[in-house]
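*Asks:* What follows are several structures.
Each value in this text was obtained by applying a stated rule to the coordinates, not by laboratory testing. Since the structure is predicted, the reported quantities are computational estimates derived from the model, not experimental observations. Cβ atoms are built from the backbone, for glycine too; each structure is taken alone.
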Structure 1
Amino acid sequence: MSVDHTRAPVLEALVDYRRSGRLSFTPPGHKQARGADPAVREALGDAVFLGDVLASGGLDDRLERNGVLDRAEALMADAVHADHTFFTTCGSSLSVKAAMLAVAGPHEKLLIGRDAHKSVASGLVLAGIEPVWVEPRWDAERHIAHPPSAEEFERTFAEHPDAKGALITSPTPYGTCADLRAVADVCHRRGLPLVVDEAWGAHLPFHPDLPSWAMDAGADICVTSIHKMGSGLEQGSVFHLRGDRVPAALLKMRADLLGTTSPSVLIFAGLDGWRRQMALHGEALMGGALELAVRARSVIEEIDGLHVNDRDDFCGPGLADDFDPLPVVIDVTGLGITGYQAADWLREHRQVDAHLNDHRRIGAQLSHGDDRETASELLAALKDLAAAAPELTGSPRIEVPDPAGLRMEQAWLPRDAFFGPTEDIPVDRAAGRIAAEIITPYPPGIPAVLPGERLTEPVLRYLTTGLAAGMNLPDPNDARLETVRVVADAG
C-alpha cells in the first residue's frame, strides 16, 4: 500500500471543520472562542480556541467513521518503521506507564535501568510491578550515569529468569545512548519484549548521522516525546509497537486505562504536522541542526571556564555506546560555579533558559527550530556568564556520593511502601528507614529516592546539600526536606 506523507489527516480535518461552519452544542464550553475570557483570547489568540474541538463528535463523527486519527497514526508508524503507533496527549509520562502495564503486572518482575525517569517510578507504584534494577554505567569522574550495557542486562536476566521483559532509557537527557540492538537481542533470545523510553529521541529517525532509534534497532515498544526534540506541542507523545511479543490490542487497552477520554485535538494536530514535516524535510532540517551544533560547540569550548561534553567524554569502555550532539551539555565547574547558578544567571540577566541543570552542568538543547541568530544569542550569553562568574557569590558545597553510594537496597515493592502506613521523620534520623515517597532532582527527573528503598546517609546528604545549593526537588512531601516520609515503624 502506498503511503502519502504529504497528507496530514488531523490538520486537514480541522480545516474542513472550520470551513463547514459547524455549530457545536458539545464541549468545549468556550464554543470556538466565543465564550472565552477576552483577556485569555488576547493572550492566546483565537487560533488556539478554533483548533480546540472534540476528537469524536467534532473532528470526526461520533463513530469515527472517517478514521482521521487512525490514518494519522498509520502515517506516523510508517515514518519511523513501526507496525503500530498510538498518539497520546498526556506526555510520555503516561505512555511509558502504558508500555509497562502491557509487559508486566502486579508482583511480576521487570528489568529496568536505574537511571529511569520519574514516570517509570510512578508506573511501578500504580502497577505493583517488582523492579529489578539494572545498573547504569556510572562515570565517577563526571558524576553522570549512562544507559546500562547489554552485558549488564544479560547478567541481570540470568539472576532473574522469571522477569517479564526489560525497560531502558536511551537517549538520556544528556544525549548518551545505549546499544539498543544488543539489548534487544538479549531480551529476544528469551522471547521477552524490550521497552525503550526514547522520550528524548523523536528526531533520531530522520538523519543518518544521528544514533539509531528503537524501532530500527528491533525494540518492541518505543515511547517518544514529540514535544522534546520534535516540534509538537507540550504533552504530545507517541508510542510505537513492532512485532508480536506485545499484542497491539493489549497495548491499546492498557493505554486506554490511563488516557483521557477528552484528548486535545491541538496536540494531535501538532503530532500529525510534525510527522509530515519530518517525513518530507527531516533530513535537511536535522542536517542543519547538526551543523549548527558543531559550530556552537566549537565556540563554547573556546570560552574560558566552559567545557562542552563531547563524544570523547561520554563514550568509550564502561561509558555510553553512542552520542547525540544536539543536547549541548556544558560543564561550568571551570567557572567556579554550579549549574544551578549558571542557569539562574542566564535566565535573570540574559533572558536565556537552559534546559538541563545539575551541580556542575547546564544543557543548551539545540533543535531544527534553532538558527544562526538563536545560536549567536546563546553564545553571547555564555560569554557574558563567563565574564560575570567571578562576581557570583559562592554556592554551598554539594556532597555527591560515589556511584556505589548512590545505590540503595530495594527493600519493599514501591507500591507497598507508597500506599502503606507512613510517617514523617526528621531527615537526620531517616538513614536506615524505608522511603515512602519519590524524591527527584529536576531536571532531568531521575529519582534519587524511590518508595521502598532503604535510605542511606550519603544519599540524604546529597539531597540536603543539593537543596541548599539550588537543586529543585518538586516531589517530596516536605519541600524543605527537613522531614522525609518513610514506612511507619511497626515496632
Structure 2
Amino acid sequence: MKVLFVAAEASPFVKVGGLGDVMGGLPAALNDSGVDARVVLPLYSSIDRNKYNINFVKYIYVSLGWKQIYCGIFETEYKGIKFYFIDNEQYFNRYQTYGEPDDGERFAFFSKAAVDIMPHIDFKADIMNANDWHASLSVVYLDLYRREGYDFYRDMKSVISIHNIEFQGKYNPYVLGSLFGLGNEYLGALTFDGDINLLKGAIQLADRVNTVSETYANEILDPYFAFGLSPVLSSERWKLRGIVNGIDYDKFNPESDNMISQNFSLKTLDKKIKNKLAFQEEMALEVSDDIPMIGMVTRLTGQKGIDLVVEAAEHILNMGAQLVILGTGDPYFEEQLRNLEYRRHDKMRSIIMFSNELSSKIYASSDIFLMPSKSEPCGLSQLIAMRYGSIPVVNRVGGLRDTVEPFDPTSMTGYGFTFESYNVYDMLDAIKRALDVYNYDQKTWKHIMKNAMDHDMTWGNSAKRYIEMYREVL
C-alpha cells in the first residue's frame, strides 16, 4: 500500500502545532507496518536544507487559474521516511508559516503541486491523505483529474484528516476560477454560507474523512463543536472516522531528554523530583519536595480554557500549589497572566514565549499537568505529560476523553483527574481531588504516576487503525 500525506507542516522540518507532530510520527509508524508512506510539504525559507540534506530533484510548471507557476521539487529521507518539498520563493520565502494575506493562493498552489508532482517523482499513491484546510484543495484537484480521465490518477483514493475544524479556509466565491482554476461544477461542493470553504469541499469530495480522536468525530456532528459545518458532516457521516493520535517515544523520552536536569524512567521514577527542585530554583520559586507544581504548556486562547485558569488562579494558589504556564496567544490572556504573576510572584510564573527546552522542563518537573480545554480534537500535551509522569487534570472533551482515563481509587486503575462541564468550580474540584491524593497519599500518587507512564501512547495502535481505514477505501 502506498500513501502520500499532503500537509503544511511536519516535524522536525517545520512545526507550528500538533499537525507537525502527527506528520513527524504517523508516517514512520505506517512504514513500520509495511506501508510505503511519504510526505509532501512546502519548502519554507525557515527549513534548513543543509541540516536535513534536502536536494533538488527537478522542476515543473503548475497551472493555477490563468498562471503557469514554477514548482521546484526537492527531497530528503529522514528516519526512513521520504519527504518531498514544493519550492516557490514567491509563496514560501516568508517570515511565518501561516497568516499571510495570500494564504489561499499559496496553499492552492501547494495543493495542486502535491498532486501534479506524483508522476515526476515516480510515486503512484493508492491513497492521498490531505491534512486540514491548507491541503484540502489537493482532494479537489485529484477529483478533477479523475473526472477528466487521467489514467495515472484513475484508481487513486483520497482522505481528508481534520486536526482542528475551527480553521476551514474561507474565501470569496469569485476566486474559484480566477485563482483556483476550477469550473462551476465545483461551486456546489466548495460553497458554504456564501463563501468558498476549502475544508467543506474536501469533506464532500474525499473518500473518507477522519479526525484525530473518536470523541471529536462525534462532537463535530454537534453545532457547538462544528463551527458551522455540522450539516455537511451529518450528511457525510458515513465516511467519518476518528483515530486518536500517538506520540513519538524517541522524541519525548524522559530517559534520554537532554533538556531536563535529571533523566529518569518508569524504573527510576524517584529521580523525577530532582527536576522539580532544579526548576523551582531556576524559576526563583520556593524550593521544596512537598510543594505540588502544576504545569501548563499551551496556546493562550479561549479554546484551551485559559479563561478558566485566569478566573481560578488565586484559588489554585491558595490550595498550596505552584503554577507555571508556558505559551503565547491572545494578547488579553497574555496580559492577564503577566498581571497574575506580578501579584502572586511567590507561587506563579507566566512564561509568555514558546521554548522546547522550557516545555520539556515543565513536563519533567510538574506533578500535575492542567489542560482544561473547551474543545480538543486530540491533544498531545496530555500524552507527553503522562510520558513524563505528570498527572493530567482535564476537561473530558474530544481526545482528552479518549486518552485520559480517570483514576479509580477502588480498582486503582486510571491515570488522570477529570471534570465534565466547562466551568471554574468543576475544574477546581478536579484539581483539589488531585492535590488531596498528592498531599495525603504519596503511595497512591506514585501508583498513578506509574499507571500514566506505563500506558501505551505510541503510534503503533493508531497506525493499525489508519491501515484499516485505507483498506476500507481501497
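*Asks:* Starting from the value 37, 20, 15: which structure in 1, 2 was semi-axes √(5λ) of the Cα gyration tensor in Å, for residues 231-318 alone calculated from?
*Replies:* For semi-axes √(5λ) of the Cα gyration tensor in Å, for residues 231-318 alone, the value 37, 20, 15 is produced by structure 1.
*Asks:* Given structures 1, 2, which gives the highest value for distance in nm of label points 7 Å out along Cα→Cβ at positions 39 and 151?
*Replies:* Top value of distance in nm of label points 7 Å out along Cα→Cβ at positions 39 and 151 goes to structure 1.
*Asks:* Hey, mean count of other Cβ atoms within 10 Å over residues 23-30 derived from one of 1, 2 reads 11.8; which structure?
*Replies:* 1
*Asks:* Which structure, out of 1, 2, was FRET efficiency 1/(1 + (r/R0)^6) of positions 159 and 431 (r between Cβ atoms, R0 = 41 Å, to 0.05) calculated from, if the result is 0.60?
*Replies:* 2
*Asks:* Ranked by mean count of other Cβ atoms within 10 Å over residues 167-174, which of 1, 2 sits at the highest value?
*Replies:* Values: 1: 26.9; 2: 16.0.
Comparing 1, 2 by mean count of other Cβ atoms within 10 Å over residues 167-174, the maximum is at 1.
*Asks:* Looking at mean count of other Cβ atoms within 10 Å over residues 87-94, point out which structure of 1, 2 has the largest value.
*Replies:* 1
*Asks:* If you work out FRET efficiency 1/(1 + (r/R0)^6) of positions 295 and 399 (r between Cβ atoms, R0 = 25 Å, to 0.05) for 1, 2, which one comes out largest?
*Replies:* 2
*Asks:* Something else about it: Among 1, 2, considering only Cα Rg over 2.2 N^0.38 Å, for residues 31-142 alone, which has the greatest calculated value?
*Replies:* Evaluating Cα Rg over 2.2 N^0.38 Å, for residues 31-142 alone on every structure, the highest lands on 1.
*Asks:* To which of 1, 2 does the computed value 0.95 (FRET efficiency 1/(1 + (r/R0)^6) of positions 271 and 383 (r between Cβ atoms, R0 = 35 Å, to 0.05)) belong?
*Replies:* Matching structure: 2.
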